[in-house]
1. For which of the structures I, II does the calculation of distance in nm of label points 7 Å out along Cα→Cβ at positions 208 and 232 return 2.8?
2. Ranked on distance in nm of label points 7 Å out along Cα→Cβ at positions 264 and 280, which label among I, II comes first with the largest value?
3. A value of 0.80 was derived for FRET efficiency 1/(1 + (r/R0)^6) of positions 184 and 240 (r between Cβ atoms, R0 = 30 Å, to 0.05); which structure in I, II was it taken from?
4. 2.9 is what came out when distance in nm of label points 7 Å out along Cα→Cβ at positions 72 and 88 was calculated for one structure; which of I, II is it?
5. A value of 7.3 was derived for distance in nm of label points 7 Å out along Cα→Cβ at positions 56 and 288; which structure in I, II was it taken from?
6. I have -0.36, -0.46, -0.58, -1.41 for log10 I(q)/I(0) by the Debye sum over Cα atoms at q = 0.08, 0.09, 0.10, 0.15 Å⁻¹, calculated from one of the structures I, II. Which structure is it?
7. Figure out for me which of the structures I, II the number -3000 belongs to, where helix-only ellipticity at 222 nm (-39500 (n - 2.57) for each DSSP H run of 4 or more, over all residues; to 500) was derived from the coordinates.
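Read-outs throughout are calculated quantities, based only on the coordinates presented, and are distinct from any laboratory measurement. Note that the coordinates shown come from a computational prediction; the quantities given were computed from them, not determined experimentally. Cβ atoms are built from the backbone, for glycine too; each structure is taken alone.
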Structure I
Amino acid sequence: MEKSTFFTLKYDGFALQNHEMDVKELSPALFALGEAVEEANRVLNGSRTKVVLNVRAFKDGSLGVDLNLVQDFATQALDLFNNKDVAGALNLLEVLVYGGTGITGLVKLIKWLKNRKITNVIKLTSGNIRIELEDDDTLEIDNKTAKLLPVVKIRRSLEAVIYKPLARDGIEEISFNSDSEMIETISKDESRYFISPELQEKLIDEQEYEISLQIISAVFQENNKWRFSDGNTNFWAEVQDGDFLRRVQSNNEAFAKDDILRVKIIRKQFETLEGLKTEFYIKKVLDHHSALQNYQLPLSEA
């Protein structure tokens with residue numbers, strides 16, 4: 001069973017008077033809009049429905065694109081009328097863009113936030129969410145919109161649809177127009193609110209242990225990292241042992257490439273948007289000996 005809803009995405013400004021737009025700008029924006037809708041469907045509906053965003057036609061105007069959001073239900077028995085928890089195609093657009101009866105709409109919410117800091121999020125007995133800001137401004141929003149606000153993939157997709165095209169000279173606004181005459185417009189000045197927030201790295205593991213490392217390259221600039229080998233892999237590590245670094249800088253610690261350090265090392269793993277990231281820090285240099293330069297003879301005393 002399929003349901004669908006139609007809407008128009010329109011860019012406006014003097015640079016589009018000939019109803020033309022660089023395909024390298026339009027294509028990423030349409031692709032990002034499709035990703036935003038798919039991710040919103042995943043967050044709200046899980047695997048119960050699938051959606052696809054189809055281009056119907058390019059409209060007259062500065063530059064308008066007719067789009068059709070098609071939603072396919074996982075089973076014929078699943079229907080909006082007997083499963084009120086499912087967000088239908090029109091409802092997805094309301095939550096993502098326009099707002100509606102009892103719905104704020106993510107785009108409307110981001111415009112209201114204006115990059116202000118959220119200090120508190122409170123779940124109300126009604127099921128709605130109250131957002132409190134650093135300037136004491138507050139807004140009550142529906143639970144569905146609240147679920148979409150922190151989703152990185154949606155925020156980055158909206159940045160590609162809204163902020164990046166409007167950053168170009170001559171494109172002054174973007175509008176979403178639905179068949180039910182719901183309209184949401186974002187101006188060039190408002191587009192900066194749609195820059196996706198920086199995602200903070202999350203420390204998920206930290207270990208401290210002793211190990212012998214071979215020096216591959218030493219960097220004698222403050223805060224730079226040295227390159228080491230553990231006999232299996234090469235990696236960069238920040239040397240934090242101040243006493244060792246002072247001996248090196250005063251030439252009291254002489255060493256060469258391939259010398260071996262016995263160190264106390266800290267390994268930290270971070271979860272990032274791109275995946276796992278590992279950092280190494282040399283906390284203490286315990287011993288230092290030169291790499292083998294000569295054959296070792298079995299010497300003994302007479």
Structure II
Amino acid sequence: MLFPVRIKTKNCFRLLIFPIMFAASLLFPPYAGGGEQLQGTQQFKDYWYRGKAEITRYELHQSRYGEMHKGDAVLIFVTEDFLVDKQVKHEFGDRANAVSVMKLNFTRKFNTGIYPYSVMTSVFTPVDTIKYPRTFKTTTTSQEWCGHTFGQLNLRNGKYNVEIRSYFQRESDQDYSIRAAMLEDEIWTLIRLKPDSLPVGMIDIVPGSQFVRFRHVPLKVEKAKASLKTVTDPSLSGNELSVYSIEYKNIERRMVIKFENSFPYRIVAWEETTPSGFAKNVKILTTKAVMTHSLYTDYWTKNKVKDISLREELGLR
């Protein structure tokens with residue numbers, strides 16, 4: 001069993017349950033891949049059901065406006081109970097519709113010249129990826145001095161309902177639905193839950209919501225080629241790594257995520273190659289993030305003045 005407390009490196013529906021699940025299996029076939037349902041093992045339970053979260057800080061080099069900007073990215077993984085009908089965290093009352101999910105809170109903070117960016121995505125993926133093979137919900141917010149935006153996807157009736165609220169005129173307020181294809185945003189949680197289920201070959205996928213936000217493009221299903229390979233890189237980890245890559249067919253975007261290929265499958269680095277800027281001769285740049293610090297703790301109880309030192313242990317100023 002692995003318990004990395006501190007890690008630092010440099011670098012009313014009961015009768016309908018069966019038919020609903022049967023229909024869901026037809027609408028949402030499981031991803032390619034097999035292997036043991038890791039989520040039911042004692043190893044998984046000992047790590048993810050201890051009432052703590054895994055918080056990892058990454059040194060971020062973010063492309064924006066044709067230049068690279070230094071910043072921080074943080075991935076926070078934690079399990080919690082989620083109400084499938086209301087699509088919110090279960091906090092009290094009836095548990096009939098409560099399902100265990102892996103929640104990811106993914107933040108990026110960086111400055112572009114005088115003004116700062118703060119972006120956050122939340123992903124709610126069911127722990128039981130066999131019974132529930134699609135992420136239930138994602139939300140993304142972006143704040144910078146020009147204005148802020150909000151986007152949300154909810155899985156309902158075999159589709160993702162999309163809600164967009166934006167300061168920008170071209171985007172404004174939008175409500176529409178898209179096919180419930182795989183989400184790039186759920187790759188992060190699938191890596192932690194069942195990495196051997198990651199699909200390879202030609203796939204249908206919805207690009208990452210932070211990419212969509214930065215590029216101001218519509219959120220829709222795209223074609224991409226996905227691959228998975230094994231490498232060693234002592235500069236990132238002493239363990240063998242898996243590298244999952246996505247190359248989009250019709251948009252200029254390549255996503256690469258590197259993670260340890262043994263439990264608990266820590267994500268150690270990622271890269272995103274996309275156009276940066278909005279001029280005619282737009283540059284193609286690569287955003288990079290590398291793990292530097294990690295804590296395994298119940299951070300929601302660490303809210304006293306004395307707890308500020310934990311931010312230093314995470315490499316956050």
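1. Numbers: I: 2.3; II: 2.8.
Here the read-out was taken from II.
2. On the way: I: 1.8; II: 5.2.
Top value of distance in nm of label points 7 Å out along Cα→Cβ at positions 264 and 280 goes to structure II.
3. On the way: I: 0.05; II: 0.80.
Computing FRET efficiency 1/(1 + (r/R0)^6) of positions 184 and 240 (r between Cβ atoms, R0 = 30 Å, to 0.05) on every structure in I, II gives 0.80 only for II.
4. Working: I: 2.0; II: 2.9.
Going through each structure in turn, the value belongs to II.
5. Values: I: 7.3; II: 1.8.
This figure was derived from I.
6. Values: I: -0.57, -0.66, -0.73, -1.09; II: -0.36, -0.46, -0.58, -1.41.
That value comes from structure II.
7. Working: I: -5500; II: -3000.
Answer by label: II.
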